[in-house]
Each structure stands twice: as C-alpha cells, then as structure tokens.
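See the structures that follow.
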Structure 1
Amino acid sequence: MKHVIKIIFFCFAGVFLLHAQEGFRSLFNGENLDGWVNVNCAPETWTVRDGMIICTGIPTGILRTDRQYENFILELEWKHLHEGGNAGLFIHSDAITAPGQPFSRSIECQIMDGNHGDMFAIHGATLVEDNPEPRGRMRSYPREERANPAGEWNHYRVESRDGTLTLAVNGKVVTRGFHLNPRKGYICLESEGSEIYFRNIRIQELAGTNPPPELVAAEDEGFVSLYNGLDLRGWKKVEGNEGHWQADNWILDYDGQSEAEGEDKHLWTEKEYENFILIVDWRFPEVVRIDSLPVILPDGNQATDPDGKDINIPVNYAGDSGIYLRGSSKSQINIWNWPVGSGEIYGYRTDANMAPAIRQGVTPIMNADNAIGRWNRFQITLIDEVVSVILNGKTVLKNARLPGVPEKGPIALQHHGDPIQFANIYIKELE
C-alpha cells in the first residue's frame with residue numbers, strides 16, 4: 001500500500017512539475033469564480049461544482065477574466081450535456097458587451113456540438129481567415145472535425161501570438177486566424193442557451209509586444225450590470241407591471257401597457273444613486289407611423305415661421321420613452337423620434353424659469369439616433385448637478401446644468417404608452 005501511495009504521489013508531483021516547467025498557471029481554482037467577472041448574467045448562470053465551472057446557458061451572456069492578456073497559450077476542457085448544445089470561448093474581448101448585443105467585441109472560438117472549431121470576429125473585431133467561409137464573413141473554418149459528441153470531454157488549446165491565433169481541438173491544430181484586432185483583451189466563456197461544463201483552464205503567458213491602443217480591447221472601468229437577463233431583481237416590483245415589463249433573455253422588453261398607477265408604471269431601481277455613469281441600450285420597434293413633430297432650435301426654443309406659428313415637420317415616429325435620473329421626471333433623458341434627437345432633457349428645456357444658458361445646455365447638439373428598429377447606446381454621466389450624454393459615440397449634451405436636481409434617487413425606465421426594448425444596463429458609481 002505504501003508503494004502505491006508513493007507512486008500516486010510521484011505521479012501528481014510529476015504532473016505539477018511538468019506544468020510548472022511549461023510556465024502554465026491556473027485560470028480557475030476549481031473552488032469558486034475568483035479571477036472571473038460575471039458581465040451580464042444572473043448569479044446562478046455561472047456556478048462551481050466538483051472542480052468545474054457550470055453554465056446553465058440562460059441567459060445569453062459572458063463570464064470573463066478579471067485582467068487582459070495579449071500573447072499566451074490557453075488550454076481548457078469543455079463538455080456539452082445535450083446534443084446541439086452551443087457555447088463559445090472569446091479571445092481579446094472588451095470588458096462589457098457591444099451595443100445592442102449580449103456578447104462583447106472579440107474573437108470567438110466556437111464551442112457548438114456538431115459545429116465546433118470555427119474562429120470568427122464578432123461585433124467590430126476583425127481577423128484574416130486561414131480557411132474562409134464561402135459567404136465572405138470573417139470566419140475561419142476548421143480543416144478537420146475532431147470534437148467528441150455531447151456528454152464527452154473535449155480539449156481546446158488556443159495560442160495567441162502577435163495577432164495570430166491558432167486553435168487545436170483534441171490535440172491537433174484545425175483553425176487559424178491572422179491580423180487580429182483587438183490582439184489584447186479579456187478571455188470569456190459564453191453562455192448561449194444550453195448547459196455546458198468547463199474545467200482545467202490554464203494559461204501560459206508569452207512575451208508581449210505592447211500593442212498600440214487601437215489594437216487593445218476596452219478595459220474594465222468598474223461598470224456593473226443592473227439587469228441580469230433572467231428576471232427583474234434589483235428593480236421595484238409593482239402590482240400592474242407584471243407581464244408588461246418582462247425579462248426576455250438579454251433584452252428587457254416593455255409592451256407600453258402597464259396597468260400600475262401613476263409613477264409606478266415606470267420601472268424603478270430599488271437602489272438610489274448619487275453620482276454615476278450609466279450605460280443603457282434601447283430600441284423602438286420597426287413599426288412606424290408618420291407624425292408631425294416640432295423643430296427645436298439649438299437655443300432650446302421651438303422654431304417658428306414668419307407669422308410666429310410653430311414649425312412642425314413630418315417624421316417617422318415609433319414611440320416615446322426616457323430615463324429618469326435621481327427619481328425626477330424633470331431630469332428625464334428623452335428617448336423619442338423628434339427632429340432634435342434623443343438625449344434632451346425636456347423638463348428643463350421647456351421650463352421658462354430657467355436661464356437661457358440652462359435651456360440651451362439641455363438641448364442636443366446633434367441628432368445622433370440610429371434608424372428606428374436599430375439599437376442605440378446612451379452613456380450618461382451625472383456629477384452633482386452637471387450631466388453629459390453620449391449617444392452612439394457622439395456627445396449630444398456636454399456639461400449641462402440641472403439646477404435643483406435631487407442629490408440622490410432611483411433610476412427609472414419610463415412608461416410613455418409605447419413599446420420599447422432595453423438591454424445592457426450598466427452603472428458605475430462615482431465618488
């Protein structure tokens with residue numbers, strides 16, 4: 001028996017030394033998710049059991065490392081529980097999800113039962129394919145099928161070297177990609193509708209090249225998700241809102257028909273906030289009608305004709321909504337189809353008691369809305385009584401003052417009687 005124990009001991013010691021000599025270290029300690037960040041999923045989406053990361057597949061989203069990597073060798077094992085299961089491994093990912101998407105800008109190594117080993121750029125990332133897809137997408141196909149079926153473990157070895165990526169499946173390189181952008185970023189595991197297990201995740205970092213900023217993924221800025229894709233935890237539950245404000249996977253869907261009373265029709269956060277940066281994606285349905293809406297001048301006044309009559313023009317109209325800051329309807333960031341564009345603060349712009357500079361400041365500099373039916377992204381920064389709004393990467397309000405805005409309060413997604421969808425709601429609280 002002693003001889004058996006010695007043999008076992010030396011076997012384990014040998015494995016440990018081999019790994020140490022190769023320069024690998026574990027990315028998963030087998031006990032908890034230390035070193036990983038749940039980007040946009042419910043807490044129960046990603047758990048640990050028996051030395052494995054267990055992913056339910058619901059909702060669609062990602063779990064990422066807490067730091068970025070450039071050049072490395074990554075190894076992991078994965079196992080689908082059911083035929084047709086789908087998941088993925090993301091390389092060189094941004095810290096949060098792309099606008100209007102449940103996934104991040106990154107390079108994906110496909111982990112799909114029956115269709116494994118693809119390598120493709122998603123949501124703004126780019127690569128040059130080794131074995132291109134015939135339809136012309138930035139997708140490199142594996143040259144050999146080597147995956148085991150659902151219920152059996154598979155091994156991936158991914159090597160990223162100076163913008164070149166190779167993927168070996170169960171011991172043989174089958175896919176390559178070149179000229180990756182980004183070529184430095186986070187490593188993510190993907191949840192995409194079906195249960196999957198991961199284990200033995202380890203990495204060997206290689207010498208880096210200090211790539212220029214344009215080749216580096218967006219870093220973690222401290223944002224946390226306010227919507228988990230599974231339910232409305234963290235939001236006030238009000239009678240009359242059930243069945244109207246609904247969690248629909250990574251999309252928070254509103255039909256515009258809340259039966260609650262008054263201000264309860266809006267969807268309010270349970271927590272109150274002071275200073276923060278808020279990211280919210282939104283879109284209206286593609287069903288539109290033609291409506292005649294006011295033309296707002298840069299100074300916040302409505303345009304008039306020579307006779308002093310208000311000027312309205314016909315536009316495509318799909319609905320109206322907004323985001324209340326610090327519990328106040330007056331400090332609402334408008335979401336609508338007016339010619340002036342989304343992002344204005346109607347309650348201040350139309351307040352005749354406000355100074356002209358205040359009213360001008362809360363009027364959008366430009367209309368930066370995407371076409372109706374497409375996703376839009378707000379980045380709203382509120383510090384004391386000063387707010388700035390970036391819409392789809394363009395500044396529409398810059399350091400606008402909100403005299404009298406409450407010092408603290410909840411955030412609300414506005415009911416205005418129209419259907420609208422929200423996604424990717426993140427907040428970073430500021431000192």
Structure 2
Amino acid sequence: MVKSEEGITAKKDENFSEWYTQLILKSDLADYSSVSGCIVFKPLSYAIWENVQKVVDKEFKKIGIKNVYFPLLIPESVLSKEKQHVEGFTPEVAWVTQAGNTKLSEKLAIRPTSETIMYESYSKWIRSWRDLPLKLNQWNNVVRWEFKHPVPFLRTREFLWNEGHNVYSNKKDLEKDKDAITKIYQDFLKNHMALPSILGKKTDHEKFAGAESTYSLELYLPNGKAIQGPDYHDDGQNFAKAYGIKFLNKDGKEEFAYQSTYAITTRMLGIMFAVHSDNNGLILPPRMAPNKIVITPLMFEKDEKILDKAKEIHKSISKYDPILDERTEVSPGWKFHEWELKGIPLRVEIGPKDIEKKQVVLVRRDTGKKTSVKIKDINKNIEKELDDMQANLLKKAQKLLYDNMIEADNLKDAIKGIREGKIVLVPLKNSHQAEKILKEKTGGAKTLNIPLNQLSVKNKKCISTGEQADYWVYVGKSY
C-alpha cells in the first residue's frame with residue numbers, strides 16, 4: 001500500500017525529533033497553541049491521561065489517599081517561606097501582577113507546585129497525633145516557565161500531573177510511604193504503559209528543592225536519552241519547620257511533622273508514545289488505549305449484509321470500546337492506514353468471504369500479524385491477542401533499556417558509553433564538584449539516580465575526581 005502524505009514521512013531511527021513531532025501531530029494526539037511551550041491535548045491524548053488518573057487514583061485510594069483541590073494562585077509571601085524551595089523554582093515561576101487595570105498589592109505565583117499553599121492550611125488543620133497521617137492529593141495543572149526547547153508532552157511549560165502531599169508523625173511511617181508510592185508508580189509503568197524503569201535515589205545536587213531526598217523512576221528513549229518519570233520526595237521536617245506544621249504527640253509534647261510529596265505527569269504519555277510507536281504511527285499498549293479495537297468492513301460501497309454482521313460483532317465486543325468504521329467514501333486500505341497511524345491495538349476485518357466462513361480476521365498493530373478466527377470465538381481470541389501485544393511491547397521496551405545500560409569504572413569508558421547513547425553506571429564521589437566535572441568531560445551528561453541496591457565501592461575511584469567513590473550512580477544524557 002502506498003502511503004499518502006497524511007502519514008509519517010520521517011524515520012524513527014534516522015531523525016527521531018522530526019519523527020516524534022510528526023507522530024504527535026499526525027496521530028491526532030495534540031496541537032500547538034499560540035502560547036509558546038503550551039500544547040492542546042486533543043481527545044485521544046486526554047482520554048489516555050484519564051486512564052492514567054483512573055488507574056493510579058484507584059491505587060492511591062487503596063492506601064488512604066484522598067483528593068482535594070487548592071488554588072492556582074499563590075501569594076509571594078506564602079511561596080517565599082521555604083527559602084531553599086523557592087530558590088529552586090524562582091527561574092520558572094510565572095507571576096500575576098495585575099487584575100484588569102489594577103496593579104495587585106502582592107504578586108501571585110501561578111502554581112509551579114503546591115507545597116507552599118497547601119502547607120499553610122496543613123499548619124491550621126494539624127494539632128494532634130490523632131490528626132495524622134494526613135494523605136491528600138491533587139490532580140491539577142502547573143506552570144513552569146522553562147526556557148529550554150519545548151517538546152510536546154516531554155517538556156512543556158504547562159503540564160498535568162498528580163501532586164500528593166502526605167504528613168506523618170514519624171520517620172518510620174514516611175519510609176513505608178515511600179515504598180508504597182514508588183511501587184504504585186513502578187507497577188503502573190510496567191503493567192499498564194509497558195515501560196520498564198530504573199528506581200533510585202537522586203544525588204544531593206539533583207534532588208528536589210527543599211527535600212531531604214528524592215527518589216525517581218528513570219526511563220530510556222530510543223534517541224539515546226534518559227528521561228525522568230514519576231518521583232517521590234522525602235521532605236523530612238523541612239517544610240514543617242518553615243510552615244509551622246506541628247502536633248502534640250501521645251506524651252503531650254510538641255513535634256514537627258514528617259512529610260512527603262510525589263507526582264506522575266503527562267510527560268509519561270510522551271515517553272510511552274516515543275518508546276512503542278513506529279514509522280507507521282502510534283502504537284498504544286492495549287491497557288492504555290481508549291479504544292482497543294476498530295472494526296473495518298471490507299466494502300467499497302454500502303453492503304447491508306456486511307454492515308449488519310459488523311454491527312452485531314460491534315455489540316458483542318462492546319467491553320473493548322470498539323470503533324465501527326462504516327465509511328464508504330474511503331477505501332479499506334485508507335482506513336487501515338488511518339487506524340494504524342492512530343494506534344488502535346487490534347483491527348477486525350470482515351468481508352464477503354469472511355461472512356461465508358463465519359469468521360473475521362484480527363490484525364495486530366504491533367506486529368501486523370493476521371489471524372483468522374471464528375466469530376463465535378471472537379471475544380476469547382481478542383483477549384489473547386491484546387494480552388500478547390501488551391506483553392510483547394513490554395518485552396521490546398525492556399530490551400531497549402537493558403541493551404543500553406552498561407557499567408564503567410573509569411572516565412574514558414564512561415565517555416565512550418555516553419557518546420553511544422548509553423545509560424552508564426559509574427562510581428562517583430558525593431559532591432557537586434564531581435558532578436560538575438562529569439558534565440563538562442562528557443559533554444552534558446548528568447547523574448540520573450543512585451540504585452537502591454548498591455554494588456561495593458571499596459577501592460573504587462570517582463571517575464571525575466580520582467578520589468574514593470561514595471556510590472555507584474547511573475549517568476547519561478537526559479531531557
């Protein structure tokens with residue numbers, strides 16, 4: 001079949017950036033807006049985001065997290081209470097300074113994140129150990145006025161996310177909280193988005209501003225760059241001390257609370273699109289696809305017999321939210337190409353000969369494999385094909401990640417690996433200077449995270465400074 005100009009003309013392995021841009025626009029996922037760095041989420045991408053919300057929110061609720069909503073605008077005086085936090089965000093904060101023709105008496109920040117405004121309320125709501133734990137989450141939007149080159153979904157000035165803010169009476173419960181939240185995120189990426197990830201702790205230089213420690217899930221893109229996924233911040237008592245979040249313990253003594261924050265963003269949609277899709281268009285893991293099936297009757301003009309059977313099938317497989325493409329003004333080949341481009345996981349073809357044989361043909365989006373199945377067995381076969389596709393996409397993504405991870409205990413080998421687009425595990429000293437040298441010597445690579453299960457660094461030298469290393473850490477070029 002000859003492709004029209006409606007399709008993707010760039011090759012994923014030749015010009016990733018152009019391929020990705022075409023994929024997003026031509027698969028009808030998003031569009032640019034008149035505000036630089038801000039995109040329009042079209043129905044398909046927003047429906048996928050709704051799937052993220054639905055699954056993750058269900059898991060949150062299982063561990064007692066409740067949803068709330070706080071204002072978009074944050075007074076400068078409230079934002080500035082936690083100095084380290086503010087310094088980390090200052091370059092990215094967008095401000096409202098005027099309403100109508102009236103200058104505001106105080107600047108209002110457009111939410112870059114909600115710690116500051118939420119914790120003002122937390123300090124009023126929390127009085128006793130009986131008020132804890134407090135586990136609240138928002139599904140909202142934030143604005144961070146980045147000046148790097150914007151990329152749809154992967155780096156935008158406004159994005160959507162969850163931001164959870166939990167409060168505990170002790171450090172031990174905070175550690176359990178970290179394990180529970182990171183497991184939710186990691187399981188979701190693997191079992192729904194078919195994306196493997198690397199869980200680890202950020203270095204002090206790369207951690208969230210205001211946190212004691214940050215834990216991240218790092219992923220790998222086909223262009224040789226790493227990219228950060230969901231993260232979790234152990235804020236210790238830092239924000240509690242800045243905002244006066246105190247409680248009386250069981251002994252009647254006053255203590256500062258322990259807090260955490262955590263998030264998954266619409267960046268994950270871009271990562272999923274980039275990892276799984278191909279030169280024909282979008283490929284979606286079945287568990288993330290809003291419509292898992294498209295039924296395409298094979299006819300060049302209206303044929304009631306074929307249409308009636310297609311409608312009957314449509315009704316019998318309704319749990320997969322199938323699309324029935326009844327159009328006669330375009331050829332079956334055109335339809336196949338269009339639905340390939342838009343990433344429908346499974347196509348059901350039915351024509352005159354299929355009706356005679358009481359069968360349909362199932363066509364998988366990931367492999368193009370065609371299977372003839374009896375109509376009476378269609379549900380069973382659809383479920384099998386979708387499960388196989390989900391597993392296959394994860395297997396391919398795992399191969400992509402693991403084939404591009406290496407270990408190097410010297411700078412020369414690390415530089416070679418980074419130039420080849422690898423994620424490299426290296427021994428490093430815990431210092432900003434070591435990370436600065438690493439970035440300079442490697443042409444822009446940075447630390448990603450420190451694996452939680454550490455190899456021994458005994459007699460290992462930091463690849464940057466030559467001094468005794470403190471830990472093994474993943475490094476690479478990153479978005």
Structure 3
Amino acid sequence: MFNIYIETYGCQMNFADSEVVASLLTKRGCSLVGEAEKADYILINTCAIRDNAEQRIRKRLHELRALQQRRPALRIGILGCMAERLQHRLMTEEENVSFVVGPDSYRRLPDLLDKVRQPGIKEAATELSTTETYSDIEPVRLGGNGISAYISIMRGCQNYCAYCVVPYTRGRERSRDPETIVAEARSLASQGYKEVTLLGQNVNSYRWRNSSGQNGLEDEVTFPELMRRVAEVSPQLRVRFATSHPKDLSDDLLRVMASYPNICKCIHLPVQSGSDRMLKLMNRHYDSAWYLDRIAAIRRFMPDCSITTDVIAGFCTETEEDHRQTLDIFRRVRYDYAYMFKFSMRPDTYAAKHLADDVPDDVKTRRLEEIIALQGQVALENNRTEIGRVFEILVEGESHRSREQLFGRTSQNKVVVFDRHDVKPGDYVFVKVCDCTAATLKGVLSDSCGTPLFG
C-alpha cells in the first residue's frame with residue numbers, strides 16, 4: 001500500500017488525533033514511516049489557536065517543496081483545525097497541498113489517498129459531526145515512551161470564549177461512550193502503560209447519556225464518575241486529565257480525586273485574566289470570586305494539589321488596572337506553572353467580529369514579560385518548599401542533560417531529576433528532594449521515609 005509520515009503540531013488533542021489517523025490507515029494496509037523522505041504521503045496535523053501556529057505550518061509547506069520537486073509523486077495533506085478553518089485558502093494558496101481533512105473526517109482518509117494519486121487532483125473533507133466520531137477506534141501509539149498515553153474522552157467545545165477558534169474548528173461538545181474509554185484504559189494497562197491522560201477541550205463538562213438503561217430509564221455518566229471508573233482499572237495506572245474549565249469544576253470531581261491515590265493531584269485551571277471586566281468581555285462564564293472559590297475548594301480537598309493555568313496578556317481594551325488584577329491573582333493563587341501568551345486576534349471569533357485589538361504590541365509584550373517574571377519567582381519559591389520532601393515518582397526517561405540521570409514526575413506533575421543507578425523508565429520510585437530550579441526538582445533515590453538508598 002502506501003508509506004505514511006505524520007507530523008503533529010499543537011495541543012495534546014492533536015497528538016491523540018494523529019494516533020487515530022495512524023490506526024485508520026494501518027488497518028487499510030498503509031505503513032507508517034519515521035522520515036518524510038521515505039513517505040508517499042505526508043500528513044500534517046495542524047493547530048489554529050494562534051497565528052504563529054498557522055505561520056509555522058505555512059513555513060513547513062515551503063520547506064517541503066524541494067522534496068516534492070525530487071519526488072513528484074509525493075502528496076501532502078493538511079489535517080486538523082487549520083484544515084477546518086482555512087480549507088479553501090489552503091487548496092488555492094498552497095500548490096503542494098493535495099487534500100485537507102478536518103478533525104471529524106479522518107475516516108475518509110483512506111479513500112482520499114487513492115483519489116489524489118492522480119496529478120492535479122485535490123480533495124477536501126471538512127464536515128463537522130454532531131456525535132463522537134472515533135469511539136470504536138484503538139489508536140496506534142506514535143513515538144511515545146510506552147509509559148504514558150492519551151485517551152480522548154470528548155470532542156468540541158460550546159463555551160465560545162471571545163478569543164477562541166475551537167468551537168468553529170472542532171464543533172460542539174459530544175462525549176464518548178464511557179465503556180469504550182475504560183476499555184482503552186484497560187488495554188493500555190495490559191500493555192504495560194503506567195499513566196493515562198483523559199483529553200477534551202473541557203473535560204469536566206463530559207456527560208454521557210444512554211437511554212437504554214434499566215427499565216428504559218436514561219443512564220448518565222458525568223466526569224467524576226468516569227474518573228472513578230478509569231482509576232479503578234488498576235492502582236498502578238496513574239490518571240491525569242486536561243483541560244478543566246473553572247465554571248464546571250465541581251466538588252464531586254475534587255472528592256473523587258482526593259479518594260484515589262492513583263488520580264494525580266494536579267489541576268490545570270485556565271484563568272486567562274484576573275479582571276472581572278476582562279473575563280466578561282472574554283465570555284469566560286465566571287468571575288474572579290468564582291475562580292478563587294474553586295481554588296479554595298481544590299486546596300480544601302487536596303492540600304498538596306498543584307495548580308497550573310493559562311493567561312492572555314493584552315486582550316482587547318485591557319487597561320493597566322486589568323493587568324494589575326491579573327498579577328494580583330497570580331500572587332494569590334501561586335501557580336506551579338503557567339502557559340502565558342500575548343493576545344493574538346483570530347479570524348471568525350467573536351473578538352474579531354465585535355472587538356478592537358487596540359492594545360499596542362509593545363504594551364502586550366511588556367505586560368507578558370511582567371507576568372512571566374512573577375510566575376518564575378513564584379514557581380521557584382513553590383519548588384523550594386518541596387526540598388526535604390519525599391515523593392513517589394513515575395520514571396519516564398533519561399535526563400536531557402546527562403545520561404547518568406533519569407527524570408520522572410510526581411503526582412503533582414513536577415519533574416524530578418536523580419542519578420539513575422539500577423532504575424529504569426516505567427518504574428515507580430521514591431525520591432527525596434534536595435535542590436531545585438524554578439522548573440525542576442533535584443533529588444536522590446530513597447525509601448518512603450526519605451532514607452537515601454545509595455551513598
């Protein structure tokens with residue numbers, strides 16, 4: 001059949017989607033290759049969340065032209081959010097793109113590959129679905145470590161944040177049958193995986209309804225119940241999830257998380273701004289008081305839980321006072337990590353249609369730098385409080401700096417580096433923290449009480 005090379009950009013959901021694509025194509029007789037030069041088809045799974053993500057894809061397409069000149073039979077396809085958003089423009093502006101396929105149309109890929117073999121033929125498949133599209137597909141794990149894996153539990157989003165293209169590129173929310181999710185987790189555990197991350201644009205709005213329950217009544221599974229079921233697959237299987245929306249973070253979920261040792265004590269809770277005026281303009285469906293109440297609830301149920309976030313600097317009409325309130329919420333929450341970005345206006349969003357991108361770029365940059373500086377200071381202070389503590393970590397692989405060291409993650413998703421000795425990736429070990437940077441903990445192998453095992 002054909003040799004397929006897949007490149008993936010963007011969020012964790014895109015990487016999970018690429019594994020679905022790999023499964024669909026290998027079942028039709030295609031082979032996956034690890035180098036673009038060996039491929040009959042190059043599939044580029046794309047992100048559209050920010051302009052620089054799309055420009056990166058444009059640059060990559062330009063780079064691939066030389067390869068296509070040497071191999072005229074090579075075909076290139078664009079998958080994912082950028083394909084959904086720019087389907088017509090990609091087909092006309094990028095001469096070396098033969099097909100575009102949106103996130104809900106990957107089942108059509110095998111047929112499209114056949115169609116575009118003929119010179120000059122271009123095809124598009126970008127229909128959005130109202131139901132979960134890939135529940136029955138066992139993903140092919142691509143380039144992973146054999147330890148951690150993603151499981152998609154839902155697709156789409158209907159929050160319509162003013163700045164976000166996701167509802168337009170991935171459609172409305174639809175949840176996957178919980179039985180298929182649990183079955184996938186069991187399969188991964190049987191293969192030796194030690195950690196799964198449940199994925200969705202807004203996981204805590206997961207809701208599965210089945211009208212064929214007992215006595216014809218409707219069964220309903222919510223996200224807390226799904227987390228419980230996945231956690232019970234195996235006590236040796238860690239469970240994470242991403243991403244939460246503050247408006248849907250319930251006490252029920254926090255109660256379940258606190259009840260199961262193998263549910264990781266880490267919550268990513270995007271704040272986006274500390275200003276109520278900005279939050280309303282962003283259509284975030286909560287205010288700062290609600291957000292801080294959810295932070296307090298997390299710490300009430302799980303005092304050792306780490307909290308991470310997303311924030312946007314320089315959203316439309318943002319003032320110095322709005323920015324000051326964002327800095328203030330960072331000081332109050334004391335995040336362990338943050339994804340921090342300048343506002344980038346995206347076409348077709350509410351902001352693009354109704355708001356002005358009126359904060360000068362140099363002001364956005366300065367505000368972002370102030371947030372980054374504050375977060376770096378807080379992260380270092382947080383990590384210093386971990387010195388002397390003992391953590392059970394899941395070992396993931398070699399340290400990037402030294403082959404003599406390994407790294408793993410705590411339940412709180414903090415990276416710990418330590419001397420390797422006879423430990424191997426996939427092991428659970430105890431490590432006593434003895435030093436840190438803002439990004440990394442450094443430790444020594446120990447027993448559960450903190451007594452060093454070596455020297």
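Overview of values
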{"item": "Parent structure of the calculated result -0.24, -0.42, -0.82, given that log10 I(q)/I(0) by the Debye sum over Cα atoms at q = 0.10, 0.13, 0.18 Å⁻¹, for residues 317-420 alone is the read-out and 1, 2, 3 the choices", "result": "1"}
{"item": "Source structure (of 1, 2, 3) for FRET efficiency 1/(1 + (r/R0)^6) of positions 157 and 189 (r between Cβ atoms, R0 = 25 Å, to 0.05), computed value 0.30", "result": "3"}
{"item": "Given 43 for percent of Cα pairs over 23 Å apart, for residues 237-356 alone, calculated: source structure among 1, 2, 3", "result": "1"}
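Values quoted throughout were computed directly from the atomic coordinates according to the rules given, and no laboratory measurement underlies them. Note that the coordinates shown come from a computational prediction; the quantities given were computed from them, not determined experimentally. Cβ atoms are built from the backbone, for glycine too; each structure is taken alone.
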